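Readers should treat all values here as calculations from the given coordinates under stated rules, not as data from a laboratory. Values in this document were obtained by computation on a predicted structure and should not be read as measured data. Cβ atoms are built from the backbone, for glycine too; each structure is taken alone.
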Structure I
Amino acid sequence: MKKVMLLLAVVFFCAAAPTWALDNGLARTPPMGWNSWNKFGCNVSGKLIREMADAMVSSGMKAAGYQYIVIDDCWQVKRDANGNIVPDPKRFPSGMKALADYVHSKGLKFGLYSDAGTATCQNRPGSRGYEFQDARQYAAWGVDYLKYDWCNTSTQNVQASYAIMRDALKASGRPIVFSICEWGVDDPWKWAADIGNLWRTTGDITDCWDCTGVYTRGVMQILDQEADLWSYAGPGHWNDPDMLEVGNPGLSLEESRAHFSLWAMLAAPLIAGNDLRSMPADIREILTNKEVIAVDQDPLGHQGQRYRDYGDTEVWSKELAGHAEAYLLLNRSQTPREISLYVGKGKRVRDLWKHEDLGPFADGFFRARVVPHGVVMVKVLAK
């Protein structure tokens, strides 16, 4: 009888045990940085990366909290006779160690891209079968962040493949943020918290407000895919709705502002994807809005939720540390709309884009006229 009771206790304990998140001490708030893919694709080089690191500092982005400079696909060309991954010698003549040292000298962190398959999405060498060797090489170069894609994987098991690289990064001895990029196909939010620090939840983003391609999604499509995943995010493990398209030509200024605000409400990684060297002042103002960034980086780590859905207009809410709340009023339509939010009598709100305190409101309702494809973003203040 004692053995039966013990067995039942063990079964009950295992069934009731929570799923523990990866505990590498990294990404306690959503990572912030820049990635080369959205703007430059395969046209990457050591010169470009140095200039982006310089621009991240001179633009004020570093001061606003951005840390990572990440090279996406196409930096690698082959493996040598010993199986070591080889950077493109023409585009990166100084090698990756010297490039990482330069990025680090700016007070920033350095990231690279690889793939769980035999080849990357652009058919450069992948890491399958070389996971521990590649991780040791990344550590020797000074890599701080790895984006790991899912092309050319054939019949591989997705969870096992990503777990191998997780273990390889841990064995490398260097703290490296692990960004899983399998596009949400296998519901990574259900299993990836024990493997990576962040995981893509959708197909690739494109600089479009409302559109769907074969492999790409507009801002609104990604928002809708992300809306119900809020319970899976938290410090050290984040849903990733893909990189920012703020400042790229397919989005208007209002759409860029809305896109950035929504990603902050989603507690999403804020990974810029524009040309930092030539962005105009109004785009720089969006990317460096510290009040909006503070909502994204809130230490409580809650992902925002769709609080009210009126069709073309929506209200999103996000719980913040210190018993505070942020709200976002979204107008998805082509015409201006008035959106109201009950905040309580005597309460004031802080407009995070106008940087103004408003209220109190006699009937307890905050009302705002929201432009087409625009947002109003506020924080509820104490009486």
Structure II
Amino acid sequence: MTRTNTLRLLHSFFCLLFITCLPAGELRALDNGQAKTPPMGWNSWNKFACNVSEELIKQIADAMVSTGMKDAGYQYIVIDDCWQVDRDSQGNIIPDGKRFPSGIKALADYIHAKGLKFGIYSDAGTLTCQKRSGSRGYEFQDARQYAAWGVDYLKYDWCSTSTQNQQASYSIMRDALVKSGRPMVFSLCEWGSSKPWLWARDVGNLWRTTGDIQDCWDCQRDWGGMGFVHILDLQDGLESYAGPGHWNDPDMLEVGNGGMTTTEYRSHFSLWCILAAPLIAGNDIRSMSPEIAEILTNKEVIAVDQDQLGMQGRRVKREGELEVWARQLADGSRAVALLNRGTAESKISAKWSDIGYPDYLPASVRDLWAMKDLGKRTGSFSATVGSHGVVVVKIKP
């Protein structure tokens, strides 16, 4: 054996030894092939809470197709809490037989037949937030069951967890999902309590960054729920932690649930797209108004969210209640949102220097909500923006 070959063997041996001795959390980054762009879908909680059923979920799947949401990119139909009632004598999780008489696999098959994907909910603790059976101690058994049912997405909550460690608990379910043999998007929902952006890219595909969203512009609840602008403020500064396969999650969309105006919902949706946030609708899509459907299915704004570069946007300018948020896109252009948080109509300007361009550079501007080209600009772009409104443009040199 030559000296070179001997050195190569020794190098391989020590590399293997080093990898084998790494702590489990450092052994590998999560690479399950999922969520290369932010997941798009629908979740039952914001509108229906515990009032879920097989019939409702089938109707939502039908509406996902008939309303054009599927064509716009929405894929996942996710049942949140309250689908489960107990465990059997072997520890298998039992769905509510009255609400889901055909069983979960039949429901998943129905959704798959529509060309959609199916998601489900559990909890890292002993009980879910609505006091149903959680997955603590049953992680591998539950993951096998989800795989057998055809689950494509797991939202994993953080109630009844006592002294559990977030990273360790979520890592157990990550490993269980990998062991199940079925690829699933893994959505971590511990409300940002342990700063998951610092560790969760090795564990899940998305992680909640704040308490639960509320269907309001700026309200806050004693228990931790908060309105749109409060959650928005907490996203600024987290942009470096997001990217393909691992996303900051500012929570599900409230668009269409009635607590905000159409103008405010357009702002909510726009900023989620600038943030490269998961777009998980939470309204009753069976009966939404044309104005709400127009917001949720605007393909030009959605294209910002789904941009392949996967770079989360950030706030680049703030003057009182007037803000500029910007995001670099894969083709070198910028998506820019002019947001008016104030009570009066105001003019907002974005300078090229704010968004990473030299001031002398000519660039084309397209209004993504009006779906209209606005011509060339050099140095800056300005628009008059209504109270609580937004103007979203794509600026391309």
Structure III
Amino acid sequence: MLRHLYIHTPFCNGKCAYCGFYSETADALSLSRYPALPARELRGVRDEFGLEIRPHTLYLGGGTPSLLGADGVSALLDAIRSVVPLAELEEFTVEVNPADASPRLFSTLSRLGVTRLSFGAQSFDDAVLRSLGRRHDAAQVFTALREAREAGFADVGIDLIAGLPGVGESSWRETLEQAVRFDLRHLSVYALTLESGTPLAKQAAEGAVKLPGETETMDALVQAQAYLEAAGFTRYEISNYAKPGFVCRHNLAVWHGADYLGLGPAAASRVGRLRWTNRSDRRRYEALLDGRRFAETRETLSEEENALERVLFALRLAEGLDVDEALSAYPVLASRRERWCTVLEGLCRQGIATKTGAARWRLTPRGFEVCDAVLRELE
């Protein structure tokens, strides 16, 4: 039974200076055609694998799903519902760009059963937003959040980026203070990543932009954790904070190792030991839908690779990894116990991990910042 469904919208109304992800500029024809495509893919995957799909979580991400508008999101959901039942949905998330927000959009999303909204704010400083190539200003974020509340949405969150050029300790604290004043339920705080080939990478290489150093960025993340936890948020994953009862169930299911299906260009899926990512080209993706060749490649993981992928993601979470539970669920990993414990004990001495109970290991705040290196060491 597959319970978790992600639908990607590949359109943006411009390219942010820091973004290295696939997206394309939207036009009216593409926007009108797109809502029918993910359902065609869903039908093909369901039939090919004989899957029973009864989603408990549905996540519309991007790109910019809100660019589809009220009518486009309605059409997309109607098409999906014609393929699989959505009566068991427990969480339905839509990402919204503040520039697309409107009372009609929020009214429609509420009617469709959306339970969570995630806004790409990134910053509340208009000069910083302009330098990043964002197409909204702080006032639009404030308006969008107010309109979402007026439409009855309680589970509302935003994304922020730490380590942005021109953002010092005091201005970062002001950003955090503003975020908390909105009585949000969820906050994602990401460290700025310099992606090769992006305008920001070029500007940095030419000396046109001075990026904060690694220490400054780490300090900003530490500052965010201290401030948000004091405001009642819990850091339940490396980059995610939530008020009690408002974690993102969809993402949490993925980090817990559940199967998931991603629809749309560039979307990733994992079903059993199969893993694949769709082509990062909407036209090619659409042309190949009927032949069910929309994925670039499909990889069949070994039993051990599959187990490792599902188990080690737990270290991204505040709850951590219980080695006994993991090895009981995946006996193929039993031979790793001694090495894992040796590595984790060493990390404890370095202040990167802590041990609680008989066999549960958690990363410290410092450990979260080097999580990728920790995972590599345990593979």
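The value 1.3 for distance in nm of label points 7 Å out along Cα→Cβ at positions 44 and 204 was derived from one model only; which of I, II, III is it?
I
Given 0.50 as the derived value for FRET efficiency 1/(1 + (r/R0)^6) of positions 228 and 332 (r between Cβ atoms, R0 = 30 Å, to 0.05), which of the supplied structures I, II, III does it correspond to?
Going through each structure in turn, the value belongs to II.
One of I, II, III was used to compute Rg and Dmax of the Cα atoms in Å, and the result was 21.1, 58. Which label is that?
For Rg and Dmax of the Cα atoms in Å, the value 21.1, 58 is produced by structure III.
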